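K.L.:
Following are the structures in question.
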Structure 1
Amino acid sequence: MDAKERKIIGLSVGAHGLVHLFEGVLPPLIPLLLVRFHTDYFHIGLVVTAFSYAFGIGALPTGFLADKIGPRRLVTLFLFGASLLSIAVWPVTAIWQSLWGYGIVMAGIGLFCSIYHPAANTLLSLAMTRRGNAFGIHGIAGSTGVALVPLLSALIGSALGWWTPHVIFGVFGIGAALYSLTIPDAPAVADRPAASRKTAAGKDAAGTGLKIVLFLLSATALGLTYKGIMTFLPTYMGQRVQLAFLPANPVALGGIVATMALLAGAWGQFVAGRLVDRYDAEKLYLVMVLAGMGFVFCMAFSRGVLLVGATVIYAFFYFSTQPIQNFLVARYFPRQRHGMGYGIHFTLTFGVGSTAAAVAGFLADRFGLASVFIAMGGCFAVSAGMIALLILSSRRPKPETDQQRPRGA
């Protein structure tokens, strides 16, 4: 890894951790928000859905822009925009004391966050020599952010006020944005010579329409599980886990236990990033999804230490799917369309997938939080089915051409 690659990895590590701090700051605060805004799980789920729709839908145009103007500039735009709006949560909600005011700001943060994944993954797919390993390192940073945010948000919010984590994460984001300005812009793929684009476009014949459709359907189903589980995991942990060495405060308890469990996700990213460069990516993808599905169902019917253990293993297998997905996008889409591919991918996983937040809130109000995990296990099963079809489609024999047919046939 040369000096340029190290700088790009450094930026992506910091920015990926931050994007998941911005995304995950709300769920640990749900018990505080219920009291502050006199609301219920369903309406909190709507706020999460507003953030997540913006987070996902904005990824589609960003993917096209990454191919046109270069991805590093877009990473910088994400960092400045999301950070400034996170800091603005404090004055906006102080003036407009309504859940809807908070929801509008969160939707704006989600829109800026939507820029990150298509831009960063395009940057890594084009700039890094060992692509799978780079996606694994990048994923570790994201999983670490996902794992730490329940702990950080819960402890800071319960001690200093529910809006404080937003402001602190925003300040860190401004620092990362300033660092990003020290990295020179890479040329956009669309600006490269036509001959190189033609070569890149014809390099990978695996990107057939059927494979892309099946892959995107599997990723969308997993996107539903991510948002449904992550929205209510801290609260679920706070209700179902009581350990003598942890605080009795359900907000802090839920955040601490969720963080302990989700740290395993970083290991899943690391292991899968190493394996996907060496083994069949589609089969590896199916194994990880099936294993994750089993432990989600276990989470729905367990308590205490068993619940913590099931969540640790679930997190390992779920987050291991992300570098595999990023690897497959780079395989299925031609080089000059990587941005478009990542844009479509993240629009479906984070945009359509965000529907699960409101649906999960409805299920939690009507049937209890355990029903959320049963429903998300069903989404895992759908994803596994799509991946199985993807593997079968790869084994289909190619149609016989006229030149291959025996004479007289």
Structure 2
Amino acid sequence: MEQAAGVHGVPAVAFGLLLAGELVHVGAVGDLSAERAGVAQFRIASMTKSFTAATVLSLRDEGLLPLDAPVAEILPWAGSMGLPAASPPVRVQHLLTMTAGFPTDDPWGDRQESLALDDFDALVADGLTFCRPPGMDFEYANIGYALLGRVIAQVTGRDYRDVVRERLLDPLGMTSSTFDVASTADRVIGMHPVAVGLVEQAEGPSGAFSPMGGLWSTVTDVARWVGFLERAWADAPEAGPLARWSRREMQRPHITVGREADGSFDSYGLGLRISDHPDLGRFIHHSGGYPGFGSHMRWHPDTRWGIVALGNRTYAPMRPVCAEILEEIVREEAPEAARARAIERLWPQTERAMALAESLLADWDDAALDAMAAMNLDLDQSRAERREAWQALASGTVRRDAASVTSRSPAHARWTVVTDRGPVELDVLLTAEREPRVQALTARALG
């Protein structure tokens, strides 16, 4: 963090590390004391989008806002947005996933924070310019989340900021997070680069674009938010302002973005980005960049490590350093953690099928296979051929290599066993029937 702050000229950085949803370390570099690291207020910019998306989902979950609703049916003045000819309507889902067809609007959108609501509505009613019809492709556009803020206000009849506070911030104890310009002693001054150096960034009041980037927060509060989202992947249900299934929905890919330099495949969820690393698995994250500030939050569901960093320079590039730190932390344990999480989710029937496969390899038993075989199994390969092939691979003692077990779903397992004739790879796949049965059963010699 010190190196990144120096290289990029960021006067102050506050950061925190999380494990299993809990803040385990807080630090600061530059002009910020360690004592203030957890409570200093920074503008978190586009990380705000995750709060807007979560608020939309909470309204959806209550039956108040279908995601497939056309925006023009909720915001009548949006009916004249200027859609391409013969285009489908812009729907709430398109705004959430950045597929509405608007052009990327950084840095213009970052300077619209204080735009009055009436002026924003007039801008929309006057017509917008589209790159493509809605639903076709991803393009990061802040104006879509500004529109979501107006949708939230219209559906609830309340100010967007009040809705977010009542539905998310207050229930999670995020008492230091606000859409108003922070005026306490803990506010960090945003700095903007000019030819002669850094100058203080003037701050205006919240406005129409606040739903895309206007929230002020602290490392401690953002860590609460990250922990709440990350714990959606825990198996135990958790009470909270948004159901874990909706939080998972935010964190799954909805539209592809493309390949990153490190080989990761990047996607967009709902107010969050998803990066699938070729070696380390999935990271969930989002950055924030605004005049005077830059921020990033990132977590790794398999190992349950996370990181938050807030900096006070325009577009401070916190993402690269957070990615580097988190990758270094999880590198050794990520493969085993991913395997362990997959194995933990195996159906009991899958585990029984694994035991069946091992018993068949040791001593073939038609009756045992009949008890679990799906109707297709003998049609795909005759029982006689399967029996002969398996009996040629091994007999007698069969010992499972527990560390070899992998799974692509709770209904599937692949693993290696050690036999007197050498190692054998086994693979089972179960059906979706009320009582799952074995639909695929394979064995092959290794080496």
Structure 3
Amino acid sequence: MVIETQQEYQSLVDNIRGKDVVIVIVHEDYRKHPAESSIVSATLQYDDNIVDIVFSHSESLGEDLDISLLSSAKRFWTDSAKEFYHITGFTNVYDASLLCHLNKIKLEDITRPYIFEHIYELNHNEFSMNKIVPLVKVLEYSRNKLSKIAKHKIPVDRGFIKYNQALITLAKLEKPGLKLQRGKFDAVFKNGYGYSNYNILTTTGRPSNTFRGINFGALNKNDGTRAQIISRFDKGMLVEFDYDAFHLRILAKLLKYNIPTDISLHQYFADNVYNSSYDDSKKISWQILYGDVKVSKDDNPFFYKIKEMASSLYNHFKIHKQFKTHIYKRKFASSIILEANKNKVLNYFIQSYETEQNIETIKKVQKYLEPRSTNMILYTYDSFLFDLDRTEGLRTVLELKEILQGGSFPVKIKAGLGYGSMKDITERVNGHK
């Protein structure tokens, strides 16, 4: 059944009220980030019924159907919770791709009919082409995707629920976009803003970030690319917070080991443990952390405790064939960590803790920024980039600093009118405590 009229649509809204619904949405162009897209159609299944809804297509009747009315459903299952959030604004959604990923089940990828790519090739500069792809092909594609999602009925656990919530947190982070000058990104982003695309369906759960070949978290620092990212505000600037020795401080927090927060940890070890330069201190620490370098309890008690923890974690993993992450209790089984050894298990454990810690921090930041104009616009493992509305004052920077530090993770701070011209302002900010 294809729904195009208000009367049919209202009947559907009533029928799905309070029910679980499997849904596939088609937005206006797959070359376009869903954060800047509108919906074309939706195919959904409830009970034993499958229906198609046409919201905006050249072959539709043109009635203005309000997608917000679909919120009458209890919960949606879809293949991308982030895309679904961007298009609908709904957060009552479970991501079937994530569930399959966590359970080592392959969710079959459905290839779009060739007509999509053909129309894209004919219209290089128009980014709403799904509205003119023949409707029968649009619905054929979405129904095929729906059938693959609907067949996976797997019980959910706490790990899935927490990582599913993380997807919505990351979608909210993507939503504001990054303000761009005209130039190097024009082939992908047409409207003056670029968008991240965080993917947590990775081996360790640590998000990657690429959209159509662009990774805003790994831009070249020397070719002028970063200079393309500027503030959206007339009175604005970009502010970046970087954690100091993040992994080592995570381990110190886990071990309840007292380390200084008023000095770079690498510098502290250089001066008090290694008698080395700052750069050599970093190298030595990573060699000890992930290598077979032995340390003594007397000479290096911090790393001695880390080695003890790594051995205990690995022994647990060998016995139980899995470990659970520290915060979200996601299971990492031996089927995921192949050819496991002590250092590899420790690496998975630290990266998962880093990711989950960061997600919880981002949630706090987003709540703080809700009534403000300032936006968080980029997250890359141990750094966070903000587009600051300077009319909100230094107080906003100071309060963001406190949220990010959380009492255990000191940050360095840079600021500039563009991402390519950031200057260290850590001492200036710390002087306003």
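Computed from the coordinates by the stated procedures, all read-outs in this text should not be read as laboratory data. Keep in mind that this is a model prediction, so the values were computed, not measured. Cβ atoms are built from the backbone, for glycine too; each structure is taken alone.
K.L.:
Starting from the value 78, 47, 35: which structure in 1, 2, 3 was Cα extents along the principal axes in Å calculated from? Could you put the intermediate results ahead of the total?
P.N.:
Values: 1: 78, 47, 35; 2: 78, 54, 38; 3: 76, 57, 38.
Source structure: 1.
K.L.:
For mean count of other Cβ atoms within 10 Å over residues 287-294, which of 1, 2, 3 scores largest?
P.N.:
Working: 1: 20.6; 2: 25.2; 3: 13.5.
Structure 2 comes out on top.
K.L.:
Ok, one more. Among the shown structures 1, 2, 3, from which was the value 40, 24, 13 of semi-axes √(5λ) of the Cα gyration tensor in Å, for residues 151-278 alone calculated? All intermediate terms of the calculation are to be shown ahead of the outcome.
P.N.:
On the way: 1: 40, 24, 13; 2: 28, 23, 16; 3: 32, 27, 14.
It must be structure 1, since only it matches.
K.L.:
Further question: So distance in nm of label points 7 Å out along Cα→Cβ at positions 55 and 351, computed for just one structure, reads 3.5; which one of 1, 2, 3 is that? Before the final figure, lay out the partial values.
P.N.:
Working: 1: 1.5; 2: 4.4; 3: 3.5.
Answer for the origin of the read-out: 3.
K.L.:
1, 2, 3: which one has FRET efficiency 1/(1 + (r/R0)^6) of positions 135 and 263 (r between Cβ atoms, R0 = 30 Å, to 0.05), as calculated, at 0.95?
P.N.:
Numbers: 1: 0.95; 2: 0.60; 3: 0.00.
Answer by label: 1.
K.L.:
Now, a different point. Taking helix-only ellipticity at 222 nm (-39500 (n - 2.57) for each DSSP H run of 4 or more, over all residues; to 500) from the coordinates of each of 1, 2, 3, which one would give -26000? Walk me through the intermediate numbers first.
P.N.:
Values: 1: -26000; 2: -9000; 3: -11500.
This figure was derived from 1.
K.L.:
Let me ask something else. When mean count of other Cβ atoms within 10 Å over residues 39-46 is compared over structures 1, 2, 3, which one is greatest? Intermediate values should be presented prior to the final figure.
P.N.:
Values: 1: 19.5; 2: 26.1; 3: 22.8.
Between 1, 2, 3, the highest calculated value is found for 2.
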